[in-house]
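Colleague: Take a look at these structures.
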Structure P
């Protein structure tokens, strides 16, 4: 039996400036949401930076590092892949990723 996905409404797509990130509390977890400028694509990863040991990833810069869409941590500059959550500089580090969808202009994150 397949379990149904619960979606948590977070904000409107227009609430996030293109090529930036914001933090949202989803079911008690800090989630970093990133909106790309050239599309309506939105990615969601955990906001906690395991290298810097702080909730700061939503403040990171979106980057394309060797063809991998990632966010650079504002603390020690590790790059975390927005699709997999894996750290590109240290394979022992990763952050959780979350499913995201747009529903009538609203961003929803899978709970």
Structure Q
């Protein structure tokens, strides 16, 4: 299976368990890998025959900007589910980075994989 990916997608959202986190927007950084067979698109050279990563990124941005989850685990699951359902993607690997969430660590977050490659 081929992989279409988005890397370093930065989105501001409300995320966190502390009262102060509920009053501000924080940046999450997403890396998303999606299984998709690109053979037909390679033959036809037509956007209709592939997974439109611009449409995926816009849907993810819209979803995350409006979300107000407490845990990165929940946000990651919801993003992953939305991509798989709305774009008919059989497998998604998502890395969610909540940069700066832990003092002394440059990166902190979660990596999830769902579906079948």
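The numbers here are math on the coordinates, done by the rules we state, and not lab data. Since the model is a prediction, treat every value here as computed from it, not as a measurement. Cβ atoms are built from the backbone, for glycine too; each structure is taken alone.
Colleague: Given 1.02 as the derived value for Rg/Rh (Cα atoms, Kirkwood Rh), which of the supplied structures P, Q does it correspond to?
Modeller: It must be structure Q, since only it matches.
Colleague: Could I ask something else about it? So distance in nm of label points 7 Å out along Cα→Cβ at positions 11 and 43, computed for just one structure, reads 3.4; which one of P, Q is that?
Modeller: The correct label is Q.
Colleague: Work out which structure the value -9000 belongs to, where helix-only ellipticity at 222 nm (-39500 (n - 2.57) for each DSSP H run of 4 or more, over all residues; to 500) was derived from one of P, Q.
Modeller: Label of the source structure: Q.
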